[in-house]
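Read the figures in this text as sums done on the coordinates, not as results from a lab. The shown structure was predicted, so the numbers you read here are calculated from the model rather than taken from an experiment. Cβ atoms are built from the backbone, for glycine too; each structure is taken alone.
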Structure 1
């Protein structure tokens with residue numbers, strides 16, 4: 001291994017040299033210690049060009065190893081409607097070759113995670129029977145199907161499928177081939193777990209028997225492709241289920257001891273997926289270390305692990321303390337594909353740090369292309385041609401006035417300024433960030449300040465940006481601003497009248513002083529017990545406000561028309577954690593309930609299923625329902641087109657929440673999109689590229 005100091009760029013901090021040491025993985029060598037572990041993306045086999053472009057940008061950004069997501073190896077491993085990778089036969093290899101070509105073009109290694117979902121496989125598309133170690137009901141949602149116990153012949157067939165997929169993967173150009181036994185999403189892991197494996201033959205019973213299939217698959221894969229490909233094992237060493245699951249001090253450790261130096265690489269984690277990718281609200285950076293740190297003491301092979309690492313110092317500490325050999329990342333590589341390159345060239349402050357919101361995961365859950373709150377270019381690399389570090393040159397000089405310094409306004413200002421335009425950014429508040437600043441003060445959401453801080457720090461370094469705080473903007477000020485273009489990013493406010501998904505008309509009594517909005521709580525308005533939080537938004541905010549009110553000492557009821565609290569957070573892997581937190585704090589949760597009226601002391605509520613009504617004591621009601629766009633300024637300016645034209649204003653555009661209230665990710669995307677496209681709009685007939693089936697075959 002060469003001395004990295006001999007080739008260290010002058011800008012790189014010496015403390016981080018260890019991160020750029022090459023590491024051998026069996027027959028291949030990774031150029032540094034940055035390893036993009038497998039992660040889903042909602043593109044997979046359905047959108048192979050978009051998928052390849054996204055992975056290629058990671059390699060360009062300095063990741064030494066870039067992995068696929070789960071790649072199905074057989075029709076009986078069909079994960080539809082989720083859009084994963086697919087390698088059922090030779091015809092699928094061409095799409096995967098696009099990935100290896102894109103990754104190799106930037107000197108990185110390409111890794112593939114071969115997968116069979118076993119008892120979790122719904123096979124909705126293929127209509128094959130689900131397979132498992134034993135007859136069992138599938139834990140896949142509430143789907144009415146069971147997995148069949150595999151015969152020994154079928155186990156042999158499964159080994160053949162896996163071997164054939166490994167050979168196809170090698171032909172497609174992959175350098176690292178995964179044997180996947182993690183997240184309770186893998187047939188191999190199902191054989192490891194007594195709760196799924198009740199076999200009485202040599203594949204069941206003792207741990208040695210339950211490990212047999214994993215050992216055989218490692219041997220099979222090494223025999224098939226190990227001459228040129230590294231063989232990695234992705235293993236859950238802890239499930240946080242107590243004795244019912246794998247424990248790092250028990251069988252999780254024992255499995256590593258039994259197979260210690262058999263694979264070329266260990267990729268270890270805490271499963272299931274909601275533990276492995278816990279949101280920042282429930283797990284800090286590096287939270288998996290206590291569960292995985294034992295692995296390097298057992299094996300002589302390199303170890304990769306994850307922990308939502310964004311701090312270079314934390315990464316170095318993992319290496320120096322002998323916890324990991326590779327810094328694994330999924331979400332941080334999504335938030336900033338160029339994270340390694342920025343560390344290498346000394347641009348630490350330019351890293352877009354992951355906020356741990358799991359909006360990226362929602363793409364997989366909704367079978368749509370991946371997206372990211374911090375990185376609005378994620379998923380748009382091919383279909384829109386967006387690059388996270390490159391912007392189109394300006395066509396002509398423009399002078400912009402942006403009103404509103406929330407997530408949309410900040411991102412818009414950043415993009416426009418980087419393109420070389422003169423930008424003035426004004427906000428009525430005394431600090432930047434808009435809703436991001438307000439919400440980041442709530443329990444568990446402090447990491448969300450990174451959305452504001454990243455953009456604010458970039459703007460301070462740009463000489464063509466002026467920022468004005470404590471500056472309410474009127475239509476007259478707009479006319480006097482000497483701007484050629486005006487962008488309105490004035491945000492939105494929560495409705496007080498109860499109108500939302502469940503109620504299309506104002507709720508009687510919701511116009512009284514005892515009804516508060518989230519903005520009222522942000523501003524310090526006092527609530528009085530008992531408090532009812534009416535959550536008809538179904539994302540995170542209702543649950544977070546209930547938590548805050550409860551920790552402030554109030555008696556709190558969270559009432560929602562949905563069947564579970566914070567229902568949409570199923571898509572961000574945190575619904576169960578939110579529900580648990582509320583119950584542990586003593587928040588009373590009422591589901592399938594809508595509000596009827598409020599008299600100041602009692603809230604009328606009705607069951608959404610039966611319509612049965614009852615009265616609930618309430619001194620304060622907090623409504624988290626729909627939002628009003630703050631469009632007063634837009635309406636004023638729209639009413640005086642002659643005056644705006646005379647002032648030299650070419651366009652007035654509303655973006656973000658004041659255009660259509662949505663997520664923070666949607667606001668950032670809107671700001672970025674305007675900054676890129678205002679002078680180079682896409683063809684309305686084809687706003688972005690799409691991928692079409694080959695109808696000639």
Structure 2
């Protein structure tokens with residue numbers, strides 16, 4: 001007889017498992033995976049289908065696609081999203097629907113016409129929007145949208161209707177009408193900022209909402225009583241009276257509240273809606289969403305990087321939301337609902353809000369997750385987020401280093417059934433995660449270590465040894481069959497990085513600091529110049545730390561903006577704004593050419609013009625050196641391995657090649673998955689899909 005999961009569930013969370021009616025369909029609980037991108041889209045349909053199916057297996061009652069382009073006159077290449085331009089796009093969507101339905105969940109599709117956000121770089125079609133104005137894309141594409149005529153609007157309605165019919169025929173249970181994040185043309189018509197028309201689609205709010213009303217009605221007529229029709233709408237453009245305000249959105253729902261089957265509410269632009277944990281707390285949108293349920297009898301879903309079931313319950317019982325909308329938390333732990341249902345809240349892999357998942361979409365790559373290394377590898381490598389294959393021929397493993405790579409390797413190897421010894425030179429788990437999570441705004445990142453520590457200590461076949469700095473002789477004598485070296489990396493203090501491929505000129509009496517110095521409590525005083533040639537988050541975080549400690553900080557970077565790569569995590573604007581408000585002296589497009597005892601020479605990257613800045617100390621944030629000496633020494637003694645019973649020695653994570661934390665957890669997980677598996681030689685190490693050749 002199977003155990004009833006509800007019998008293990010804390011009764012406080014019962015409300016989260018109540019069924020909710022959405023028009024003609026019923027969701028089995030209140031866990032709702034809102035639409036989110038993943039970097040797979042039309043290029044990797046099987047990967048996307050498997051990823052969504054895993055979430056259905058994990059207990060989510062509604063699983064939605066990302067935005068799905070409905071027509072070639074509105075596509076957002078180079079971003080890789082799903083498409084439903086014609087019947088040929090349907091088979092991959094059917095595969096996704098089948099994967100979701102297999103586990104008794106509802107499948108939703110977010111139909112999208114991007115309007116002013118669609119540069120059409122692939123289709124070469126002329127973009128269309130409410131008025132003649134430049135395309136509003138991330139990369140400021142030098143293209144303008146043409147103002148839609150009434151005929152164009154009729155065409156748009158027909159295209160959306162055709163896509164809705166195709167979506168219905170694919171088997172989707174929910175067919176979205178989308179106007180949020182600056183992407184949907186419906187938002188562009190609603191906003192007085194982007195809609196200054198003088199016909200029946202412009203002017204008054206009722207006129208600006210006309211297209212929304214018409215497309216909802218068209219969609220409901222197209223899908224009949226087979227599918228629910230949700231509307232995804234932003235709740236504030238955050239432009240004040242120049243744009244669509246929260247009060248105006250409330251008025252729109254006051255007008256149309258009973259027309260769709262569900263209201264899915266999002267906050268402003270994508271970076272506002274999906275802000276990193278450094279700038280947005282859990283349930284950050286609560287005040288903006290509060291009160292919307294009073295305007296409609298239809299269910300309301302909202303987001304807020306929800307990870308705490310207690311917060312989820314409060315959102316429902318206080319009448320703010322009917323569904324707990326999640327994107328990033330459903331990526332970090334696809335089995336979050338089941339774990340709550342089974343009384344295993346402590347086993348949830350909580351999202352850390354780092355937005356590494358977003359970078360896969362922003363860069364045209366494939367999405368990753370710091371917490372869940374199996375994300376988007378469910379089909380490519382047949383990795384399940386909760387299940388590991390049984391161990392192979394060998395019996396034991398020594399993992400050296402308890403940072404993110406070593407901890408993830410240890411956790412996963414233990415689940416496979418290996419006897420694992422984890423040796424850590426310090427007295428703590430976490431490695432770089434422990435140090436970085438103590439920096440301003442990064443405390444939530446400690447979940448990476450906390451989750452793995454909690455999982456490791458539960459496993460009887462895993463032992464951790466602190467204060468254990470091992471050398472080659474000790475490792476040879478221990479007699480472990482497999483050795484994983486995950487000893488991390490250290491920040492360089494010679495300035496070598498992208499701008500300096502050899503050490504930069506530094507005076508002998510210059511006061512040089514690295515990120516490692518600051519994170520270990522050694523901090524400068526007075527006038528500090530921080531040179532950021534890393535371009536991710538750490539330079540700006542350390543500048544904030546220095547300012548908090550009373551230093552006068554000059555932030556120097558060769559890039560055109562502060563922390564330039566964080567445009568991919570949707571936080572670059574927040575970071576630069578914070579440093580400006582804190583009083584940092586910012587110098588962009590400047591390279592450090594020489595460090596003197598009390599000053600630094602910086603050079604314009606365009607003109608070569610030199611200037612000198614006074615500095616008592618210099619913090620160099622340039623590149624890291626892998627701590628791989630132990631691995632390299634073991635490699636030189638490979639001929640002795642067999643005599644000591646050693647079958648394999650691998651280096652992984654930052655000790656192999658320094659990178660963001662998500663790369664380290666992935667490396668640890670990959671090592672655990674591949675140990676004792678057959679050597680694939682030169683074969684591509686993952687499955688992929690290929691476009692078929694046209695017949696002519």
Structure 3
């Protein structure tokens with residue numbers, strides 16, 4: 001067994017490509033080897049800004065010999081008068097066998113000729129020379145470039161190639177027009193700390209050889225080194241390194257030999273909001289900010305210290321010079337941020353509303369100012385539905401009007417990621433109430449699947465209004481998400497609406513709210529309100545289904561049960577009370593787990609199946625007006641009737657209080673009565689010959705079904 005090394009040396013690669021290429025090779029190379037019947041014991045993929053490499057351990061000298069079966073012509077075509085035809089002889093030649101090796105087998109289409117080929121394994125080294133160009137030029141990425149005058153494209157020009165089979169160089173040449181790169185055992189060390197070539201004696205020595213040349217090829221090792229160095233560096237100035245996971249992943253692939261350097265900026269810049277400073281440091285300079293250890297800043301978070309940590313790829317002996325140079329660069333950046341902040345604050349946030357007219361939300365839906373006005377209107381509709389009045393309503397309406405004003409400030413123009421964050425700060429400087437300021441920031445929450453939800457009522461309502469405006473507007477243009485395409489993030493918007501309502505226990509009637517928003521949307525925007533309502537309803541129901549299954553971990557059949565399988569009218573109930581559908585799903589899951597669902601499942605399901613033979617509507621609960629006791633022929637019918645009369649107040653209370661245990665208790669109590677109705681000594685034949693008696697009995701069963709439907713459509717539940 002041999003160890004093989006491939007290293008592709010390049011000019012400086014983008015950090016994003018290094019990470020992507022490593023992931024691609026981790027999938028591509030094992031698959032490629034397996035397709036050629038090679039299964040190594042271990043594959044390690046490495047990458048730095050100047051190289052991609054793979055070390056493959058446990059490769060055999062050649063593929064295993066194998067047998068392959070091949071189907072040839074039909075017997076009728078292969079033989080004529082007992083002699084092989086040209087078709088048979090040609091097939092035999094193509095497979096390297098004789099006609100005597102043929103095996104005749106019967107198939108669905110008649111008798112055919114088959115042969116078993118013995119294929120000797122090819123030398124692994126020969127296979128690798130064919131596969132390596134596929135591995136290299138099979139990588140995908142953005143903005144690939146040509147070098148030389150060839151047709152091959154890569155992220156950056158390839159400058160050297162190492163290919164070692166244990167200690168021997170595997171001969172390999174990459175040709176790109178007139179430019180060629182030939183394999184060798186020579187690689188390059190660190191550009192500054194170990195310039196020049198480095199000879200690799202053996203493929204298994206790769207990692208250690210490069211490490212001695214000040215190149216750490218393992219990205220996981222570089223990550224650990226960077227984290228440890230950043231934490232230690234922050235301690236030297238009495239702080240804590242703020243290490244963003246995304247920034248860490250990027251920095252890992254910007255350096256070959258990491259060296260954390262502490263730099264300093266003027267404390268006067270700390271008067272600028274911390275979010276701005278952090279954005280400048282992380283986004284523009286790839287610096288890790290330094291936080292104070294104990295003191296609490298705004299929102300209870302540790303305040304920034306006037307330091308930063310940069311991960312240098314240079315000479316550690318020149319850390320002071322590196323720190324000074326980076327300090328000059330960050331000063332210029334922070335000066336820009338302070339300038340934007342000072343200029344933006346010279347006028348109140350409200351004054352930016354007029355400028356929103358110049359920013360287009362969507363061509364056919366008008367400007368961001370028009371959107372702000374619609375958000376304000378929708379926020380008032382939500383207030384009407386939730387019964388919000390007084391100062392809370394005033395704050396909500398004000399926040400809705402101002403929620404997009406910071407989009408036209410210079411700071412947000414420079415850092416779009418700070419929208420809402422700066423709006424909150426500028427609102428405070430403008431004398432707006434704390435509730436308005438917080439709502440402007442919170443209405444963007446959640447920004448992603450794992451983000452926090454808004455906590456203030458104003459933030460929740462404005463966030464709902466903003467997303468409803470987007471959904472109704474974009475849907476009205478027929479731009480409905482399909483497949484993976486969702487350029488306006490409408491799925492995320494709908495998920496946020498449901499999650500905000502669930503998290504804050506807002507009793508939204510989403511069906512009515514959609515109807516109101518559609519009816520009152522901008523002038524002339526909605527052409528087919530009924531069709532639009534149907535599309536949005538189906539969209540929200542699908543999002544509710546997904547959230548219940550994926551986030552709340554409700555079994556699929558129980559989700560079908562609360563949403564009404566193949567019953568659109570029942571499904572609408574979920575939108576009319578978004579809290580109720582959540583509570584019913586959670587409750588169903590809990591009674592499945594404690595097995596109390598099993599106690600009523602058979603009773604309710606049997607009744608539901610038979611009730612379909614009747615004509616009782618699904619909303620009726622009271623037997624007094626729907627069942628005629630004078631038609632009873634058996635005592636079990638009277639007992640069933642009496643139990644239903646007793647069940648009515650329990651069901652109504654369960655529905656009113658959303659305490660579905662009361663309903664389950666009632667259904668559990670009625671189960672023996674129904675069992676006796678079906679199978680006891682006083683049982684009845686439901687499908688009686690007398691139409692009136694039959695209808696009376698079906699109504700009993702239909703009423704029981706209806707009581708159960710207050711919780712769920714039991715016909716959709718699969719017996720556990």
Label whose coordinates, when distance in nm of label points 7 Å out along Cα→Cβ at positions 91 and 267 is calculated, return 2.8 (choices 1, 2, 3) = 1
Using the calculated result 0.45 for FRET efficiency 1/(1 + (r/R0)^6) of positions 499 and 667 (r between Cβ atoms, R0 = 30 Å, to 0.05), pick out the matching structure from 1, 2, 3.
-> 3
